[in-house]
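Structures for review follow.
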Structure P
């Protein structure tokens, strides 16, 4: 079944009329270890979405698309920088306007749970003011254009368009390390190992990937000839382009596992590491790209579909059954691939 969550209903334009399309809904992140709602209802995982420049973030059930809770971002949040969602669904990291006194860039950490005390009826319209920051970071954050939490939620990486990435122990307000591009290029994303011990910032057009200890910031490995990649579930390898597997920390290319054969990249693993969503190499006779859901242990294809990619993030649901991504028309789709 295809579930569509659209920003607004599609309207047909009459002759001579110009319509301005709504903001497309954008996937901000998936929280496989989401905390239950305050009512105690079990949550199989949360999906965070918002309009591209909206201050309204919706947290949806990753299995059904049902809204679980919502966050209204305070007015000082920079809406052109996508917020980051922690794996437990508890925190959002957001870029903030520079400090009025010092001019320094800032990043704030915001709880996704509404205030415990309900607002009086007369103040219901003032919901944004009810969400306050748990922590505000500053120092070298002017130019932040990307954010990412470690899987255990203890570390936050800020990506800066000036050509560096910073690793933060955000709960203590401490910058652990700064990793600068070797060519001056801006970072495009960061990868963490599933146990949160290692992290690897990826810089535009890089030809080697450097891996660091996420606790201390110390270098752990340099993988030459690897421009980008994704950690294996056990953190002992990096899945690189063209279906390659490179060991960590040795940097040695080894025969790829069966689930990588005939692929050109990994979109994500299920929370238990038993399933993986991959991009099949090449396109079909109609020029379409295909995605396949595969069993990690055997490499067997469990489900496949043509990719509808509109430039926004995609993900595999935490239970490994559903593709979460754009529908090409400004909405988000939850498309089942294979049941458990």
Structure Q
């Protein structure tokens, strides 16, 4: 379930404990779920049935599909998925929501098609699934995306709801305000599209931010690129995306890290390690010869980043 962004309050403007308790009680039916402590897990229940159906329809489910659902809450998406799929594995941390979800299918044919698991959706081992559908808790947005993309065998499609700004970063293109290391990392391994915007009034209680739904289709086969290397390059060049690539490589600590990696690579490949190696010159030579010295990450696409990574690897310079 989406999680609202945290508010920062000035102590001078906080109400007294007595008045705060009174006001909290008076608005509990509006700001809190009356049945579940949704705030504990940063969850907001999707209450609009038409929105729930639209999200499920975006998955293009088949009668043979096994579906992984992360954060089912009380099951407003789950019951619709069960109508179309062969089996659903739902991962929910809140024990009361798990109980409510199981109660909704108790004694019905759908009960045999549903497994409800308790655990951390980012750390747990998933069963086989064809499709993932998630009204994602905001605090696990990024870890969940990369956990899904690392899963094998590859799934067919994921339909995930996120905070709108996070979704915008996932689908951003080079040159846009939201293009980032996150954008590049995800788009290297998957095709990502924004398919639906969801107003905050569709939730109970309504979050402080708007939401969006994205479709993620893994690239099959995955590109033969080690994630740690690509992400390591991204950490350097996207540290200040509007600065030149050369300037970012000259930043404090970068050369030390690259020299340590180079010495480890040279040792592994049985090469003579020079005591006075000039790693700065090696880096500047790569940047000049590759033509990316004066480029800016804000406008570099994935092919540019891959070309730069290959140039560094050819010179024995690694990032992980």
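All of the numbers you see were taken from the coordinates with simple rules; none came from a lab. What you see is a predicted model, and the numbers here were worked out from it, not measured in a lab. Cβ atoms are built from the backbone, for glycine too; each structure is taken alone.
Out of P, Q, choose the structure whose coordinates give distance in nm of label points 7 Å out along Cα→Cβ at positions 55 and 279 equal to 3.6 when calculated.
The read-out was computed on structure P.
State the single structure among P, Q that was used to calculate P(r) over Cα pairs in 10 Å bins from 0, in percent, giving 5, 23, 33, 26, 10, 2, 0.
The read-out comes from structure P.
Here helix-only ellipticity at 222 nm (-39500 (n - 2.57) for each DSSP H run of 4 or more, over all residues; to 500) has been calculated and equals -11000, so which of P, Q was it run on?
Going label by label, the one that fits is Q.
Compute mean count of other Cβ atoms within 10 Å over residues 191-198 for each of P, Q and report the one that scores greatest.
Greatest value across P, Q: structure P.
Can you say which of P, Q returns 1.03 when Cα Rg over 2.2 N^0.38 Å, for residues 159-254 alone is computed?
So the calculation was done on P.
Could you tell me which structure in P, Q was used to calculate distance in nm of label points 7 Å out along Cα→Cβ at positions 167 and 231 as 2.5?
Of the options listed, only Q reproduces it.
For relative contact order in percent (Cα under 8 Å, 6 or more apart), the calculated result is 16, so let me know which of P, Q that is.
The correct label is Q.
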